[in-house]
Each structure stands twice: as C-alpha cells, then as structure tokens.
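Below, each structure is written out as structure tokens.
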Structure 1
Amino acid sequence: MTPTTECTVLFRPESAELRFLPEGPYSLTHGQLSWVGIQHGTESTIGSVNILDLSSGTNQSFELPGRPGFAFPTTAPGVFVCGVERSLGLYDIHDRSWKELVTNIDSSVDNTIINDGVVFDRHLIFGCKELEFKTKKAGLYLRHRDGRLIQLRNDQICSNGKAVQKNADGSLTLVDIDSPSKTITVSSLDIDAGTVSEPRVVVDLTAGDVFPDGMLVTPDGNSLIVALYDPGDPTAGAARQYNLATGKLEATWSCPGSPRVTCPQLVRVGDSVKLVLTTAVEHMEADQQQRHPNAGCLFIGDTAFDEIGDQPVFPVA
C-alpha cells in the first residue's frame, strides 16, 4: 500500500495578495527558505520574492517589478536571479535594485511570460506560459553559462516543473512538465548543441483531474516528487512521488484544506529532512475559499530522506 503523509501548515501568509499564488520554495542558509508570490491577485501585474525563517515563522516580502516565474539564490548574498515577465535579471533584497540580464524573451509570440525554471551546473533552464492556457507557443530556454540565451522549444502552453540529471556516461536528461498535457516527460539535453530530443512520457496523469505543477528529483535521483494542482473541490491537495524509471506511485503527501498544490521542496529542519509544499488560492470563489481555509498556505511534512538533494545557487560575478 502506498504510504500517505499528512502535512501541516508551516506558514500562513497574512495578506490575500501573498496567498494568491505561492510557488518556488528553495532552501537558503541559516534555516531560511525563499519562495515567490507569482502574482498578487487575479488582476495584479506584480509579484514578490519572499524569505521565510523556518524557526521563527517570520516572513520578509520584496516586491518585484512584474510577475515572477522563479527566483533562485545566487553566489552574491541577498541577490536572486529571477524570471520576471519577459526578462531575466538580478534582484538585490538589500537595496531592492533590479538589474536586467536578458530582455524581450519569447518576443516572437505574444501573450506569454516566464514561468518555472531550474539551475544546474552554472546554467539555467526556464520556460514560459501562455496566459490564456490555450495555444502551444510558449518557449523553453537555456541560459548558457557563457551568457547566451538559446531557445530549446517553442510549443509549450504552461511550462512548469523541471530537473536536469547527469547520466553515468556524462549525458544529460531534462525532466520537464508542460502542465496542460498532464504528463511528465524526459528528453536528451545537449548543452553544446543547444538542443533537446523529442520528449518521452514517463508519468501519465491524463486519466485524472489534477495537473502536474512544480517538481523535484529525490536525492537518490530515482524518483520525482510532483505537486498536483487540483482545480476541483477535494478536501485535501496532494503531492506524489513517482519512480522515474517505471512511473510507479511510491508515496503521497496531503495538504488538508488546500487543493491547489503548486511546488515541492526538501528542506532541513534540525536533524530531519522535511518536504515543504506551496499551495494557492488562484481561481477560487469566495465560498470555495471558505471550504478550504488553508488555501494559499505553505505546508510541511515528514520524509524518510537523509539529504535535501541538489539545490544549487546561480553564479554571478
């Protein structure tokens, strides 16, 4: 029988703006966790990077100059590399400055903005989302460590969870989610050529009502933990662990009172490794929010892992 772990609320954002669409938790030093407010409400055009102290529960929020898809720590203390609207840049929480690195991303199409990404080996891979969630035109990009921006794909709708694995022969595999497809795929990634192969489905969720959102690879590299965004009305949301080779379901974590689970991350708390899950209020009517009082909260649950896995920082000069 597949084990299920019930998570508890780790942090309840005080404002409706911050509860709207939390995503992207990431381990920081000194017992802190970063996360992003993707959008501060249905009509909002701004979001934020947030820093949560796990021991005190104190959260600091820093408004960004647009809607972020991701924010990752860098080698410069207090500086995050962020994908905001159609720009990639560096945000400094100390002076709240924004320095653009690349602009006009995905400029060959309209109505797309940057969404989820992953840092690996001084590179950055990120995708975009089409704001009406209808047309396969959003790009998938490699920001090479030499500064080049390379488009890997141009046919996604809502590019979400990502991971890169290095194989025994030195080759790379990209694990990728385009949420509306309800699948998780793998492709061969060639950094030097700037290409990916045709994707192969490893987890198929098309028979269910949930959409795969954020994702991480377990520390042993054998499995995926996937946050499941449920647009319906279940009593609890979920994240699931699937074997990467077989697609078999191995474990589940539940989030009572919050069906729209957006992103997972492993964090160290004392001597234990815990799973943090972000959840959202997005697309909930007022009566639905009353039925789901924990919507928009960050949750935490037990795991059997000994390590938090690879969570690299982005190199900056």
Structure 2
Amino acid sequence: MEFRLPFNPKPFTRKIELSQQLFLAGSCFTEQIGEKLLNQKFSVIQNPNGILFNPFSIADSIQSYIQQKIYEENELFYHNELWGSWDHHTRFSSIDKKICLQQINASHQLAHQRLTDANWLILTLGSAFAYQLADNRIVANCHKVPTDKFTKKLFSSNEIVDSLDKMIGALKSFNPGLNIIFTISPVRHLRDGFIENNRSKANLITAVAHLTEAFEHVHYFPAYELIIDDLRDYRFFAEDMVHPNYQATQYVWEKFVDCCLEDTTRLLMKEISIIMMARKHKPFNPGSEQHQAFLSNHLKKTLEIAQKAPYLNLAEEINYFSNS
C-alpha cells in the first residue's frame, strides 16, 4: 500500500551554476536555503533588509537597491530606546541613530552592487497580510510597536501582482540577464488564523502563477507544496508545529538541487561536501601521523577543486588543511 504521494518538481529549463551570483530575499525560509547554498560555496547575498514577509516590502526593498537609496535620519523612528526603520528588520535597530543609519546604508550599498552582478534572484513570499501605518504606509516589521498603531490588511492577488510586476519591470531594465525564482514560504502564519493563513497563501500562489505565465525569466519552485502536500505530517515540523524542521528543510533542499541546479554543479557540490565535512572534523590527536595524512589528503582535494573551479573562495579551507 502507498501511504504517501511523492512530488517531484519539474526541472527548470534554465538552471543555476556554481559560478553564478545569487541574491536571496524574503521570509525566514529564505535564510535556511541561503545557508545551505553558502555551505556549498555559492556566491550568495541574502536579506539585505533583514527578514521580510509581505510581497510589498520585498518589492520595495528590491526597488531601493536598484535606486541606490540612501536613508536619512528623518526616516527612522524611536521606540523602546531604539532607533529603527519601518523598511528593515530589527537587526538593524540600535540605541545610536548614526549606527542604525550606517548599518542600513552599508547594507544597501552592498545590495546594489550584488544585484547589479546577480544571475539569479530568489524571493520567498511569506504572507499576503501586511501592516499599515495611519498614512497607509506598509511596514516590513512592526518592531514590537503596539498593534493599535497599525491596520492589518489581507491584500488581493491582483494588488500583489501589480507591485511585483513593477519590480520585475525595474529589474529587467537594471539587470537584463537576471532570472527570478519565486517560492512561497511553507511556514504557516497561524497567528493570523487557520482560515486566514490559507487565504493568504492562496493569494500569494495565485499572484506568482500569473507572473510565471507572463514572464519567461520568472520561475516558481514549489517549496510550499513540498511541505504541505508531499510531506504533510506534523513530524516534519518543529515543536511550534509551524516551522519546518531540519528533515523537512533538507528534503526541500534536495528537491531544489535536483530541480534548479545544473548537472556539473551538482557533481562539484559532492566534492565540496567532502571538503566541508573534513573541515568540521575534530581530531582526537592533532599531532598524530594519521591526522597529518588526513590534512594532507584533503588539502590535495581542495587544491584540485580550486584549480577546477577558480571562481570558488576556498582560502579558509586551504589555510586550515595547510596549517592545522
């Protein structure tokens, strides 16, 4: 008997190569995949504004990188003895206004540079709900400000499409060769309510479907469906029953590799994984001949990879195997 219906996403016709530049933005699920890409030595920048959930804040952040926006002091607000920005995650907040601005603008400058050279932009949408101030401005993060200062709104798929469509148009002019991958976060926003969360995800899915049909260079990776429809079991969630656990994230990662990464890249990643595992090895007797042979063997492997793929930054691994 079959107790599960496995789902294998259709492979992309255009695929990611290890030599290419990746730019990631969006929900916390973005950072889980981003860390896995970094561990495989991909060139990655992720969430220059910090974690973002709603599509409007994500679109606005991308537009701000394109425009090289510089934030001024009058764009910050003060709450709980911290200076912060409505467009940024709390990790940019500071007791010092100048430090807050410095962090924000340094991150934006780097984001502009990296978006200029990026081959792939991966955006993870978390929720179609967004919070607005009295002037209807949508905030990226509420910064624990009392909820009576905001109006919460569920945005329609048409409103989401309109915002993301403008972003895609700006990106096409700014970086014509850029490919875009949308994903929907499988993290359920149950504080919105069970029914409300499903409506929210449905609006995001509908909006992204429209965009992938409208633009050849816009793609969809079904992270949401892999968790909700393929695994669909609470044993694949963390203790809060909301966030996917390590097993689930690893499962999605493996599907992402199969679906989105180029064949020679996948083969090279297997060699890199061996090096990265060896780098984490803690020797019982560092001075032993056995450990020195271990280091020498993996230094040789690392140098072979570096020669094969000179675009990789393996300096840390070469230094470790040379000097440990």
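Computing distance in nm of label points 7 Å out along Cα→Cβ at positions 198 and 230 gives 3.5 for which of 1, 2?
Attributed to the structure labelled 1.
Given structures 1, 2, which gives the highest value for FRET efficiency 1/(1 + (r/R0)^6) of positions 78 and 286 (r between Cβ atoms, R0 = 35 Å, to 0.05)? Mind showing how you got there, number by number?
Details: 1: 0.40; 2: 0.10.
Largest calculated value belongs to 1.
Starting from the value 35, 25, 21: which structure in 1, 2 was semi-axes √(5λ) of the Cα gyration tensor in Å calculated from? Don't skip to the end; give the middle numbers.
On the way: 1: 26, 23, 20; 2: 35, 25, 21.
Source structure: 2.
Figure out for me which of the structures 1, 2 the number -15000 belongs to, where helix-only ellipticity at 222 nm (-39500 (n - 2.57) for each DSSP H run of 4 or more, over all residues; to 500) was derived from the coordinates.
Only one of 1, 2 returns -15000 for helix-only ellipticity at 222 nm (-39500 (n - 2.57) for each DSSP H run of 4 or more, over all residues; to 500), namely 2.
Output the label of whichever structure in 1, 2 has the greatest value of distance in nm of label points 7 Å out along Cα→Cβ at positions 14 and 222.
On the way: 1: 4.5; 2: 2.2.
Result for distance in nm of label points 7 Å out along Cα→Cβ at positions 14 and 222 over 1, 2: largest is 1.
With distance in nm of label points 7 Å out along Cα→Cβ at positions 30 and 102 coming out at 2.5, pick the structure among 1, 2 it was computed from. Please list the in-between numbers first.
Values: 1: 3.1; 2: 2.5.
Computing distance in nm of label points 7 Å out along Cα→Cβ at positions 30 and 102 on every structure in 1, 2 gives 2.5 only for 2.
The numbers here are math on the coordinates, done by the rules we state, and not lab data. As the structure is a computational prediction, the values presented were derived from the model and not from experiment. Cβ atoms are built from the backbone, for glycine too; each structure is taken alone.
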